[in-house]
1. From 1, 2, which structure was Cα extents along the principal axes in Å = 41, 34, 30 calculated on?
2. One of 1, 2 was used to compute helix-only ellipticity at 222 nm (-39500 (n - 2.57) for each DSSP H run of 4 or more, over all residues; to 500), and the answer was -22000. Which one was it?
3. When you work out mean count of other Cβ atoms within 10 Å over residues 17-24 for each of the structures 1, 2, which one comes out largest?
4. Compare mean count of other Cβ atoms within 10 Å over residues 57-64 across structures 1, 2 and report the one with the greatest value.
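Just so you know, all these numbers are worked out from the coordinates, no wet-lab data involved. Keep in mind that what you see is a predicted model, and the values were worked out from it rather than measured. Cβ atoms are built from the backbone, for glycine too; each structure is taken alone.
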Structure 1
Amino acid sequence: MKKQVFSVEEIKRKLEQYCVYQDRCHKEVEKKLSEYNLIPEAKEYILLHLLQHNFLNEERFAKSFARGKFRIKKWGKQRIIRELKFRDISQYNIKTALKEIDDQEYITTLYELVEKKNESISETNIYKRKKKIIDFLNYRGWESNLIFEAVNEIVK
């Protein structure tokens, strides 16, 4: 298969589109850039352009990532932190991103998840039932102390 050749300007436009479609982190953009086999100077030029023209903004990415994963996938803060660290997001931006999650909404969502999971489990043994719910929520990245509190309140 023949490799396509692009000018630096074409690659720059392609990456602008890539960033406009969805907020991206530096790691994703650098991975995409590496597909084009550019010289380091060209990569730097394109990254600098994306940063200067606000196509690439790590804080904005972290905030929208945290909001989206919490609201849509119902992830807990632990999982969101782990995923942001995996994407090499700075500690400052992770803290800022977590402020996007309203504390009251966070607790309400946890209790809704516990109730929903409790209804969907057919297990009759209360301890096994609790363990299944706790494992489910741990995987989703919710804090243990909050999980135990909610499970003990709802599952009786």
Structure 2
Amino acid sequence: MSAVACRVAAGQADLDACFAVRKEVFVAEQGVPEDLEYDEYDGVAVHVLAVRADEGAPVGTGRLLTGAAAAVKNGDADPGVGALGRLAVLRSARGLGVGARLVAAIEDAARERGLHAVDLHAQTHALGFYERLGYEAYGAEFLDAGIPHLAMRKALR
């Protein structure tokens, strides 16, 4: 695969690309119902898009929630903690570092907004991925869309 560039989504075409990646990964592959995949937070989130640098084809996405939306998702009233979510990489781009680059771009967006930490709800099969990126699990396992998850947090420097 060619190099991948990550950027904050700008405009409807980028948002449509983010949603298309999520539909392929979460709805088509994992069986998450569309009405659960797309939510009221999509309108206030900072969406990040990963594209093939040479052709611009989307290969991954993720989002960052801040403020009140992050507080609700995290169950934490600390306004300095963002919520990373909806991280998805197309099957053809997995294992190539795209997910780690997306997480780094989302963390950069969080720092730019003055946040000191990022929380996320990781599917349990992805715990090792997030641990390698500095996230620590806390709390009890829970189901989200029928899939086991754990809450995780990383302090930003």
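1. The value was obtained from structure 2.
2. Source structure for this number: 1.
3. With respect to mean count of other Cβ atoms within 10 Å over residues 17-24, the highest-scoring structure among 1, 2 is 2.
4. Looking at the calculated values, the largest one is 2.
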